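The next part holds the structures, each set out as structure tokens.
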Structure 1
Amino acid sequence: MKIKSKRYILKKINHTKIGNQYLNWFKDKQVKKYIEKIPNNLFELKEFVKKTNKEKNCFFFGIYEKNLHLGNIKISNVNFANRSAELGILIGEKNYRGKGVGFEVIEVIKKFLIKKQIFKIFLGLKKSNKIAYRLYRNCGFKTHVVKEKTIVMECNLISSKIILGGAQFRSNYGITNLSKRAQSKNHLKDIISLLKKRKINHIDAAENYEYFSEKNKLLINNFEIDTKINIDEITSYQTLKNQILKKYFVSGAKVDTLYIHNGDFVLKKLKYEKFNILKKLKSEKIINKIGISIYNFRNLKNIFKSFKFDVVQIPYNLLDRRLENYQKYLKKKDVLIYVRSIFLQGILLKKINHNKKFINIYKKVRNKGKQINMTNLSMCLGFVLNNDLIDKIIIGVRSSKELSEIMNCKVTTKNIKINFNKSEIKFGQYPNKWKFYGIK
């Protein structure tokens, strides 16, 4: 078995070919400091690898760059009933530490485990290992238990990919919100409470979303916020900086990604002077990343030839699969892919009778679900989670019950293809134009 990331290959270690290069890792002071069992000689090391390769409920891989063995990653105590496992990683080659190897390898292993139906991983480390702690935090691990000298960390592989959509906050947003009632304050409080319990701390917002147009952000303190502005709103560095600091930093939130909301018009409207304002905000650490949100894929390559965006936010679901034609290109450009509309405003999950296209689309999804004995939710969520090149998934919910259902969903790993016709596909690709069909 081989697993490939962008730069590295993970594969089984042949114990008969182990040499002094591997053994010499354990002479390094940094390795000795944090590894409990140190082999004394080559024979002991070979026996350890041989024994580990035979362990049940264990995945043990060497990390390789071409033929150079850089380190190891081990997934042990795999419990398929509880969908959990434990992780350990060692970067043995000193020249490869601090180069992003650990992050890249852990991210690809997370995707491998999702396909194995493992959704929660744990690891332990010494409190003094600050470098490892920062790595694991960046990989989505949260502190689970703090002991006298060690920390146990946990990563929920579904939670770590989720960004909660903020369009529903205190609004009546959504096709499936048939009552058109605004979300209550208590419902929002319950959602925020469950987010904290599930250790999800990332919210997708926009400056023109109802809740985020206000100044009161007491409910989202200590969260990472992605927000969006239109190109015309980029007037000056100081104005934009003051707006972000006043609205988010004062309330205890941090802006992770600042998006261009009307990204389809970037090539026509975004001048380099304005883009340089965003770059300065990033260099001054007012924001972490610069993003673009688009509906139309036609100009995507030209956009990324002209501007270096860190993130693209893009629609992707069972009906709208345009991303698959561009995702490898985006990864070559080192662009993070965040997907939205995975439930297509809920019409893939719920039958909406007041539109014929809604009914036909829902029926096709439900019929497929009956064939493979899976719910619509499981298929929609599994479809995006099983795409290795997607970094984050944006979901919208109206209640903590809906969020809980997503978190507890049994995700399918089956390859799903539904035969939508061209008219249905085109309709699903542009929900921003549904108002022309008389849909509000």
Structure 2
Amino acid sequence: MKIFFMMMNTTKKNKQARCSLAFSLTLALSILLVLPSCLPVLTERYPDDKQPAGEQKILRFENYVYEPNIHTIQLLSSNTNVLQASAVSLQQTTPVVLRFDVLGNDREEFRAKVIHCNRDWKPSSLNVIEYLNDFNEFYIQDYQSSFNTRVPYIHYQWQLPKVKVSGNYLLKIYRGSDEQDLLLTYRLVVFENLVSLKPKVVASDFLEERDQSQQIEFQLDYQGFQILNPQQEIKAVLRQNYRWDNAIRDLPPLNVRELNKKIEYRAFDGQNTFLGGNEFRRFQIKSTRFLGLGVSSIRSTDTNNVARLELDESRASRPYVKRPDFNGFYQIERYESQSQSEIEADYVQVTFRLKSDFLGATQKVYVLGAFNLWTFSTQNEMKYLQDIGEYQAEIPLKQGEYNYLLATLDTAQKASLSTFEGNFRETENLYDILIYYQPPGQRYEQVIGYHSFSSMP
């Protein structure tokens, strides 16, 4: 009997030991499962233009450069015709080519994809087979090394595939087979001329804005094209100088005349009004031997070219002066070899200079133009030099002629060209109208109308 009770006690102790071990394992597993929830959660954020090595790049559905050594992005419909509007007809037979440079000597393998988007630049619900005839992964095999330049670079070209339907498209360029290793994204609009547009630029209906603004009115004629519910199925977008950052979206019509098949877009609470801005500032760096327009000095070393622009000042309080410009765009050209400027034009470290009082820490100053995709990045931010009373920025640019403006950005991310440029009704600007159409049951938005025009007759 005593032996029996001893055996029972031993069994009970073994059970207690096993229970204790099981509890310990359960507790340890629970701690491991809970620990990740105690760690800080990584939130998505847009990347800066200079990202630390290895940091994830977040895809942006806009014109954007993800690495600082990518420069001179252009979309062309031929060797010389730059598509400033980044818009092309669905029926166009001339190939469209995307060009860009990567500074340095090393050639890398890049690939591209085409993403169909809605008018708000979010991916549409179309499958690739519905808008492309090809497999949606394109190798960029057309490249050339720069020739006889102090700053070495590789020039890449990619001929875009023909698409089946109109709409917004995002071109995505990435390194190797890693779609997360982004280089650049670029917007393209493919349109059909299924309706006609008759625009005009008039003085603003608001008296206090008449000297500063340009009001866009237009008539849409859809005879020969069936639109059952124009108010719901049609959306209009207006752009100034082909920019997306200040575009007027979803402009409501003032009047729909269904019997005549016409839609009128006239003044509606100022929604169709743009600030006139000012004519663009200009400079030329077509030669590294001679001073070009707007350049105060230029010199070359064994490894670089350096140029300083003439000192800019604010034009906000000055009278309007008419002068020719490219409406914010630029041309690549080298005086000494105009035939192959795409690989023989050199890069120049250009110093922009602005005479001004310090605006304070809440106002930053930027150089803006098509050459930097109209983006507010650290690469085109101007720094204030207290000892000489100037804002300055150093930006590497390929030889050619450039347009630019000086803008401010406050802590609320509100951008303004008014601080240093002013606004004038007389300013010559380029405008375009995009008409998006989506009837019930259709899974994507067509661009059924497009028209580009100048504010000056």
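From 1, 2, which structure was helix-only ellipticity at 222 nm (-39500 (n - 2.57) for each DSSP H run of 4 or more, over all residues; to 500) = -3500 calculated on?
Working through the options, I get structure 2.
For Cα Rg over 2.2 N^0.38 Å, for residues 206-261 alone, which of 1, 2 scores largest? Write down the numbers at each step before the final one.
Working: 1: 1.05; 2: 1.40.
When Cα Rg over 2.2 N^0.38 Å, for residues 206-261 alone is calculated for 1, 2, structure 2 comes out on top.
If distance in nm of label points 7 Å out along Cα→Cβ at positions 150 and 310 is computed to be 3.4, which of 1, 2 is the source?
On the way: 1: 3.4; 2: 2.3.
It traces back to 1.
Looking at structures 1, 2, which one was semi-axes √(5λ) of the Cα gyration tensor in Å calculated from, given that it came out as 49, 34, 26?
Checking each candidate, the match is 2.
Using the calculated result 11 for relative contact order in percent (Cα under 8 Å, 6 or more apart), pick out the matching structure from 1, 2. The partial results should precede the final answer.
On the way: 1: 11; 2: 15.
Answer for the origin of the read-out: 1.
Where a number appears in this text, it was derived from the coordinates with a stated rule and is not lab data. All values reported here derive from a predicted model rather than from experimental measurement. Cβ atoms are built from the backbone, for glycine too; each structure is taken alone.
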